[in-house]
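Next come the structures, one after another.
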Structure 1
Amino acid sequence: MIEPHVSETRYPACDVLVLGGGMAGIAAAVAAARQGASTVLVEQSGWLGGIGIVGATGLHSFFNIFDAHPGAERTRVVAGIAQELIDRVQRSGGGLGHIRMERGGDFVSMLTPVEPEVFKLVAAETCREAGVRLLLHTTVDEVRATGGHIDGVVVWNRAGRSLLRSKTYVDCTGDGIVAQYAGAPVQTFAAGDPGAYSAGFTFRLCNVDLGRLEADLDRRGVISQLAHAVKPGTSRPDLVRLGINMPKLREQGVEGTPRYFLSSSLRPREITYMNCINHGPNDGMNPDHLTEAELDLRAQMFAVADMFRRNLDGCEECYPAGPAPYAGQRRGLAIRCDYELSQEDCTEGRQFDDQVACFAFIDNSRYLVRDAGAYGIPYRALVPREVDNLLIAGRMMTVDLVAHNSTRNTVCCLACGQAAGAAAALAATGSGLAREVDVQALQDTLRAAGALLQPRPDPL
């Protein structure tokens, strides 16, 4: 067998190599580069933001930069690079700022809608301004590691196979590909196993009279979440957030309803973000399962649109459009780290000496952080076991399912990504080893960059 040639000179070595350009990867690369580290960001698609910004399991609305509890809406838990991106999107005409929920605020108190295409542009501009070298359309092919130390990552793109060398690596691939290939222990979740999760994507529903739809749903008494705001390019408040109590709608004789329904609208006459279809729970690392998910989800999209046309005012001539380019798996595997956040850590609002971020939203209405507080995320939760020059950030960072329901969310990924990137830059100034990072220096660096390690009052 002839091994495909690997170029070892196509790309120069760097200080920090970030693999995966989703939310965590964006923040990690920007944070590292701003600390003076030469930084390369590798992303398999042609945009930054990952599947989260085009549909899948992430949201066009960032939940929850502010606390998720009733009466705690003015408590901020995430700032830093996450807020910077949102501010830039808004200045570019692609955001509405932070909007308080009018109904349903017992679970999600605030939402922050962003226009996906504007976000992609802003994310790329922010990276390049920081000095990050972007390698889009580039896929991780192999990790070369010896004795728990990464020597380089082989990537593939149209130029062929290339070896990328760095002092410190940050895995933001979502599925923990780099950590797994480097020899870090992992936890997998086969279909039917505790902790297995579903695949999904969102889509747009176009040509909708939002006023008539809202009035019809209000008359039926099935609105579970609601918010209005003035959209870019308009002059009057319009529907921005809509949740429908689908079981109650089913009780009224409407057939073909999905199990749940949450949506955001960023444009007139359009539900920009339809979150209502899922497949699974399934094995997110199984290509056969993902293939079945793709076929099922696309059929579900058309079925939901047909249900709206047949049953709801204002939707008589609606049609689906703009689905995610591929199904997103909420959970593939989890990387075993020096510390693994648990349900109790989150719900009890535990704090840590090596805390590098905090968060409060748990995407399961049965769980809230005690006393309307927030929990801390320790640096150890970003350091995989048995690999010494690697950090991780993103949805693969915890094994516990309830904790995962929190840490996988967009804003938490941004906060953890910023912490991992800053840590990688500090590591690269010395040995490159994640466990030798001065945590106090890391915390000082994050605070200086506007990141929050503890919640703070914020009157908006």
Structure 2
Amino acid sequence: MRKFLLPLYLFLGACMPVSQSEPATRAAFVESSLPAMKVFSVPRPQPVRTSNADLSRDFMDLAMGLESGRDLEVFTRFEGPISVRLIGNVQSTVPSDLDRLLHRLRTEAGINIHATVAPEANITINAVSRAEIQRFLPQAACFVVPNVSTLSEYRQARRSNRVNWGKITNRTRLAIFLPNDSSPQEARDCLHEELAQALGPLNDLYRLPDSVFNDDNVHTVLTGYDMLILRAYYDPALRNGMSRAEVMNRVPAIFARLNPEGEFLPARRAARTPRPWIDAIQTALGPGATPVTRRAAATEALSIASAMGWEDHRRGFTHYAMGRILQSTDPEAARAQFMQADTYFSRTPNTELHRAYVASQLAAYALTENNPDTAIQLTGASIDLAARHENAALLSTLLMLRAEAFDLAGRVSAGTDVRLDSLGWARYGFGSDWSVRAKLREIASLNPLNRARGSL
């Protein structure tokens, strides 16, 4: 299940008043039409540089547990070819995103999976409204359920052991519920996470810095690490119904074969993530909480992270969460938290994308302080990272920030070109025209030139 955490690239300008009027004149062309949506083409997953000792431990925690913290008694997966179908009012981008994902699963994870239109498909992806999803799981952006194919089936069986992941002994049929009224990126992100969990591990681990099997929502598409986990999950040495001990006995040899370099890398052995920290973070960033409750939860998460002695990305993420919460009331305190976050991210391997999120925040501060050179430097170092990780929302945000920085530096032509480039990515990342224009207004409000001439 993908948690409905607040996207980490929003509210960059929370410390600045944002006008509700139309965009500035130089961006007025978006009012008649926006450029065509841009989409990612060739995947660029990074090679895995993780010790096999860590991979084996991660695999066991991912494969033999649930997000609730409960252990699973037996290992489950599909056996044989796996078929996938789409039904419902599907967004135009979803079929091509699904095709790309299925191709990656076949080539990178070695899974025998294909699309079908047959009703007896193993996995049925249902495109439904967000309201329908949240009627059943208010905290979820999307979710996956065993032993059903449609929402009506799930409605009838939802209180039975039939759809209880802790009670199943094999996987033959299941349903994924995907929002059809979200941005294209959100639908794709859900597709990646839910299909990965439909096929493989059901758990999420905050200690994983480079995985979608992590509720921090930093990674939006399956990483090289994720594909390696899924390849191990479908290794011939494993089979449906194995006990924890049986799986544990086979996993080290699997990774020795699949990831030979990992045999010689030192284990990091990151500490387990305590449930109180998870609960605090999800309260701080999730929907429904008051500002006071969010701040209290983030403070609690920071206290736990400090007590645990964390020096990794989880400590950084905790500071980032606090920075997000403080932006509207204490911008300088928020900036200090973002800088702390970057310090901890820099100490942890595979956190380049985390640092790109921080860079977007710090670039916003640089803009407000009439420091375009810093904003240009920060965004320039992060744009390729966002593109490599196929995060169009973050990519377009960075490009918009960079465009404003060019304008502020007197490089108006360069600013216009970069802003135009941002819009195609923004259409994929944020969806509707009004969302794209709102993001333009938000970021334009950071530019002192626009505030001085009242062009917002």
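Structural remarks
- Identity of the structure behind 3.7 (criterion: distance in nm of label points 7 Å out along Cα→Cβ at positions 115 and 299, calculated), options 1, 2: 1
- Identity of the structure behind 0.90 (criterion: FRET efficiency 1/(1 + (r/R0)^6) of positions 147 and 275 (r between Cβ atoms, R0 = 41 Å, to 0.05), calculated), options 1, 2: 2
- For -8500 (helix-only ellipticity at 222 nm (-39500 (n - 2.57) for each DSSP H run of 4 or more, over all residues; to 500), calculated) the corresponding structure among 1, 2: 1
- Of structures 1, 2, the largest value of mean projected area of the Cα convex hull in nm², for residues 83-282 alone belongs to 1.
- Entry that produces 14.4 once mean count of other Cβ atoms within 10 Å over residues 243-250 is calculated, selected from 1, 2: 2
- Winner on percent of Cα pairs over 22 Å apart, for residues 251-410 alone once structures 1, 2 are ranked, highest first: 1
Just so you know, all these numbers are worked out from the coordinates, no wet-lab data involved. Treat the numbers as computed from the prediction; the structure is a model and nothing was measured. Cβ atoms are built from the backbone, for glycine too; each structure is taken alone.
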